[in-house]
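Engineer: Read through the structures below before going on.
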Structure I
Amino acid sequence: MDRRANVIGTGLIGGSVGLALRAKGWNVTGDDADPERSAEALRLGAIDLVGLDQEAEVTFVATPVNHVAEQVTRALARTSGVVTDVGSVKGDIAALITDSRFVPGHPMAGSEQEGLAGAKATMFGGAVWVLTPGPTTAEYAYTKVRDVVRSFAADVVSLSPEQHDTVVALVSHVPHLTAASLMCLADEASAEHEVVLRLAAGGFRDMTRIASGHPGIWPDICVQNADAIGASLDALIEALSRVRDMVRSGDKDALLTRLGQARSARVSLPTGLPDDLELVEVRVAIADRAGELARLTTLAPEVNIYDFEIAHSPEGKQGVGIMVIAADQRDAFLAKLNEAGYSPSTRTLS
């Protein structure tokens, strides 16, 4: 049977939804406010046709949050299937649209690349996709959307709209605002001390990485989720105030307890890997030159590198390659690294 779907908004997430659907054999029709972007989605294979298919089983609305309501309303009026969205704020849309065919949703996935350039069919594999059905949502509509999303290898979680907005404010919205604020502090300080940004490496780069995301989507998100974001910011300010008092009073015991709690919570975050898999982190100093990464990662082709990042150094053109591998592959990998002239260090992740 020819399965048919719509995607309204063919940017990063919409393009990825289209690619994921087509990879599963769906015929996808795409629609975007920017005709050039629709044409690009067609050229890249994210959609099969440009327009809106009235007989589509499911329609994904992947527009900026301030346009979601109008496009969901349009899709419900012009199609006969179920409709869902991908917006990162759920309270307003769930309260505004109570049609039984509408299932509010939010995939917790993305990319630092903008638009269709970052779209990929595998974006949602292993990602959490939140659905927030309301009291008027039809069971068949929820089941349809859930099953389609699961076919992308996403982990479906059902929450109330209020729960979603509270949690996402803490784990997504406030971290972005925090990273942006820290980045602005460093930028403003660099006007007086040029060395500040030159020294910004390692942990600073890790913590502020998300500040490189496109700023245009955030004002509307913040307005729509203002209450939850405001409450989380209040809690963060209070937590930072407590840490400030520990620092100023020289309370090393309290600082150690706080940092220990943070470390324990951080290493306990879910990774999507088997719970019984013992992992080790391998660190290797690497030079900034062509082919260095390829040389490093192909030294032991049988080793599965579960995670990889580069911590850049402010001192010259060098950095540290940080790789996470299975503990039982450590010795073989270290032998290859040493043989190639590297000086690796390791630590067990617990």
Structure II
Amino acid sequence: MIRIGLIGSGNISATHARAIAGLADSHLVAVYGRTLGRAQAIAAASGARAFDSLDRFFDTPLDMVAIGTPSGLHGEHGAAAAGRGLHVLVEKPMEITAARADALTDAARRAGVTLGVVFQDRMKPDIRALKARLDAGELGSLRVVRGDVPWWRPPEYYGDSTWRGTWALDGGGALMNQGIHTVDLLLWLCGPVTRVYGRTTTACHDIEVEDTAVALLEFASGALGTLTATTCAYPGRPRRIEIVGSKGTAVLEGDLLSGQVGQVRQVGQDARQASPVVSDVSAHQAVFEDFIRACATGTPPNCGGDEGRRSVQLIEAIYQSSRLARPVDVIQRT
């Protein structure tokens, strides 16, 4: 029986708890939250213990932790868990800068534990099918890539939070928090980006960070791409990715390949367009299953630390490009 602890007691940790409930041979045994009542609310369904002290949480016998605290605390909490010999599965973004992501990866390597990053979209059937088609060369040479995240967050999404919309703990806005799923998919599906030209603005929310971003992407393959992400697109529409190759074109709307499974233009195919609450935890459950398998076999998880940092690095480059008002090279890690 794999003993799992949750570090965090917000919406995403509640999602993790629901995903864990569907796992075989794994059990949620401890939940840490800064507010004890919120930790208790998540722990109650599984009979787990709740803590508002991280030291007492770590005194509980555990095999792994899943981290769902504010993004700017991921590295600190992940390194603390790794230092206690626990495997670490961390929510996206794995940290708010590439340097801090590297520090977490190094801490896990020194401790000899497995580090994984939650990018659940990689586990969804149509997205995996598209990945297989691209890897098999069915679309030919990539020519044009488009990623569009036209989501909506009401003012209270930021106003009711002490950390969302801040540089210190959110690390960014529409790109680092919401758009990062699509950034990860563009990199996973289409390969590395070598150069970006980005512009960001805060258009409709009273926050420190951007709520709207647009970027031109130059891929190592020679393909050109565009990326847009906003939380100002009331009432919100599903994320859309279009990949144009020399042999054909593929379109993902929401989580579905256009024309392959159902009618993809139904409103609500992607609940994140208007709400951070996850209704279907099957993809998160698949992330946990993959990660536990990686821990048991010593093989890499679907998204490890080196993979997880790539989206953070690219978003950092877009932010830098916007500040400098010029293109920025994305230096590939060797």
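Any read-out appearing in this document is the output of simple, stated calculations on the displayed coordinates, not a laboratory observation. For clarity, every value in this text was computed on a predicted model and none was experimentally measured. Cβ atoms are built from the backbone, for glycine too; each structure is taken alone.
Engineer: Taking distance in nm of label points 7 Å out along Cα→Cβ at positions 42 and 82 for each of I, II, which is largest?
Structural biologist: On the way: I: 2.9; II: 2.1.
When distance in nm of label points 7 Å out along Cα→Cβ at positions 42 and 82 is calculated for I, II, structure I comes out on top.
Engineer: Looking at structures I, II, which one was log10 I(q)/I(0) by the Debye sum over Cα atoms at q = 0.06, 0.11, 0.15, 0.16 Å⁻¹ calculated from, given that it came out as -0.28, -0.92, -1.33, -1.38? Kindly include the intermediate steps, with their values, before the conclusion.
Structural biologist: Details: I: -0.28, -0.92, -1.33, -1.38; II: -0.20, -0.69, -1.31, -1.47.
Working through the options, I get structure I.
Engineer: Suppose you compute FRET efficiency 1/(1 + (r/R0)^6) of positions 10 and 122 (r between Cβ atoms, R0 = 25 Å, to 0.05) for every structure in I, II: which one lands on 0.65? Walk me through the numbers before you get to the answer.
Structural biologist: Values: I: 0.90; II: 0.65.
Checking each candidate, the match is II.
Engineer: Which one of I, II has FRET efficiency 1/(1 + (r/R0)^6) of positions 66 and 282 (r between Cβ atoms, R0 = 30 Å, to 0.05), as calculated from the coordinates, equal to 0.10?
Structural biologist: On the way: I: 0.10; II: 1.00.
Traced to structure I.
Engineer: Quick one: helix-only ellipticity at 222 nm (-39500 (n - 2.57) for each DSSP H run of 4 or more, over all residues; to 500) came out at -13500 when computed from one of I, II, so which one is it?
Structural biologist: Comparing all candidates, it corresponds to I.
Engineer: For distance in nm of label points 7 Å out along Cα→Cβ at positions 114 and 322, which of the structures I, II scores highest?
Structural biologist: II
Engineer: Given a value of 12 for relative contact order in percent (Cα under 8 Å, 6 or more apart), calculated from one of I, II, which structure does it belong to?
Structural biologist: I
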